[in-house]
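These are the structures in question, set out in turn.
Read-outs throughout are calculated quantities, based only on the coordinates presented, and are distinct from any laboratory measurement. Predicted, not measured: the structure shown is a model, and the values here were computed from it. Cβ atoms are built from the backbone, for glycine too; each structure is taken alone.
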Structure P
Amino acid sequence: MEPLLRAEDVVKRYQRGRAFGRSPEVVALAGVSLAICSGATLALVGPSGCGKSTLALCLAGLERVSSGKIWFAGKEVGALEEKQQRTVRSNIQMVFQDPASSLNPRLSALELVTEPLNIQKRFDEGERRDRSRYFLERVGIRREKMNRRPGEFSGGQRQRIAIARALVLDPKVLILDEALSALDYSVQAQVANLLLELQFSLGQTYIFITHDLAMAAHLADEIAVMDSGRIAEMGVTEHIVDAPQHAVTRRLLLAARGGNVVASAPQAV
C-alpha cells in the first residue's frame, strides 16, 4: 500500500543567537525517514528534546525542512505550488498539549469549531454551524453547552473541543502532539478511547506524539522511538514493547511499567 504520509531523510536545523560573530546551528532533526499508511496510528515516542514535536511541525507543513523530502498522497510537498501546499496543510491538522492556550478564550465552543470553516470558506453559514455542531456532539459536547467559552469547560472537555476543531475540516491525518499529557490519568483514558472510536468510525490516520510508551502501546499500530533527532528504532507496537533494541526504548519501557494502566472502557468526561 502506498503510504499516505512519508518523510525521507528529513533534516531540520535552527540558528541560535549570534555569538562573537558566529551563528551556531542546532540540529533538531538529523535525517529522519518514516512512513504511515491511511487509517493507521504511528506513535512518535521519546524524551523531551528528542525532536518529535519538530518532526510533527515539519510533517504538518508548519515548519520548512532544511533538507530532505516529505510526501503526502504520493506527491512531494516541497515541489507543489503554494495553493496546493495549502490544501495539503488543511489535510494535516494538529491538536496540541494545552487546549487552554490553543483555544481563543473569547469564542464559544461552537465558534471555535466553526472558525476553520470560515477561514477556508467552506460551505454556507448554516452548513458550517451544522457541521460544527455535529463534530462537537461526536466528541461528547452536548448542544446546551456549545455556546459556552473554553474557561467554562474542564480540561478534558477543552481537549475534546480542540479535537472537534481539528476534525471539522475532514483532514486525512490528525497529529496529536502530547495531546493527553496535560490531563489526569482517568481523563487521559477517556479521551484516548474517544480517539479510538473516532478513528474506527471516520477512518482517521493518527500520528500520536508522547513520552509515555504505555499510552503509545494502547493507541498505536507502530511506534517510532526518537533520540537526539534520529529514529532509534521503529516497528510494530508489539515488537517494540516486547523486545526493545535501543537503550532509550528500554528506559521508556521501564518508566511506563511503573506508571498507570490505561482504562479500556470509554466514559463521559
Structure Q
Amino acid sequence: MEADTEISEDAVLGGRLRIRQPRRGHRVGHDAILLAAATAAHSGELAVDLGAGVGAAGLAVAARVPGLRLALVEIDSGLCALASENARLNQLDDRVAVLACDVEQVDALIAAGLPAGSVDRVLMNPPFHDVQRHNVSPDPRRRLAHAGAEGLLARWIGSAELLLKPQGTLTLIWRADGLDDVLGTLQPRFGNIAVMPVQPRPGAAPIRVLVRAVKGSLGSRTINHALLLNDEKGQPTDAAEAVLRAGNTLDLTEK
C-alpha cells in the first residue's frame, strides 16, 4: 500500500466491528456483511475467507462465533496489513491468521499453512464483474476487487474444493445474473446447494445471490425466499436491518 494512502476507521454491524480501510478504492459494503451472515460456523472449526480484503466478512463471522479459527487470504500486501490490524482492533488476533497469497495458486496456499482437505468452511466474495461486459474502475485496487478475468469463478471454486474437508461448506456471493454460471461450476463437485437472492426493492430483479454448497454432497438444490433490502419507500426493511446492523444470520445453514 502506498505510504500516502488515507485510511479510515469505520463501524460496521451497528458498531459491533471496527474496520480500518483505505478511503479510496474498494470499500466494505453490504456484500461482505451478507456473506458473513450466510456463513454458518461452529467453535473449533477452521474457516478461510478467500480474497478477504481488509477482512470484514471473515472477521464478522469470527466475532459471531467464539472459538472459530480463521484464515484471511488476500493477494494485496497492503490490505493484508490492514486485515491484521483489524483482527487486533477487534481482539480476534489470537485466532486469526492473515496470509498474503493468490487465491488461484493452490501450491502457495498449501505452503502458507492450508493443507488440502484441512478446512471446515470457505467463504468468498470473488471479483465478479466481467471485464468484457462492464466498465471497470481506473483505481487498481478497486479494479482488482471488482473485476475478474475469464474463468476466475471456476479457479476460485477449485481452490475452495481443494482446501475443504469432505462435507466442508462453501459460501459465496455473486451477481444474480451469473447464478447459472455458479451452479454449473459447483456441480457435480458440490451438492446440497442453497440459494438466496438479494433484491434491492419490491418488484426489482435480484442484484446478488448468496450460495451455500457442500463438498461431495448429493443433496438437492433449494431456492430460499429473497432478502429484500429496501421497501417501496426506499427505506431499509426490518429483515435487512436485522442482518446488516443487528448481526443476525441468514438461514442458508446446512445443520
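For the structures shown (P, Q), mean count of other Cβ atoms within 10 Å over residues 38-45 is largest in P. Quick check on the output: 1.8 is distance in nm of label points 7 Å out along Cα→Cβ at positions 30 and 246, derived from one of P, Q. Which one produced it? Computing distance in nm of label points 7 Å out along Cα→Cβ at positions 30 and 246 on every structure in P, Q gives 1.8 only for Q. Calculating relative contact order in percent (Cα under 8 Å, 6 or more apart) for structures P, Q picks out P as the one with the greatest value. Source structure of the calculated read-out (helix-only ellipticity at 222 nm (-39500 (n - 2.57) for each DSSP H run of 4 or more, over all residues; to 500), -11000) within P, Q: P.
One of P, Q was used to calculate mean count of other Cβ atoms within 10 Å over residues 62-69, giving 17.6; which? The structure behind it is Q.
Quick one: Cα Rg over 2.2 N^0.38 Å came out at 1.02 when computed from one of P, Q, so which one is it?
P
Mean count of other Cβ atoms within 10 Å over residues 70-77 computed as 22.5: which structure among P, Q? Among P, Q, the structure yielding 22.5 for mean count of other Cβ atoms within 10 Å over residues 70-77 is Q.
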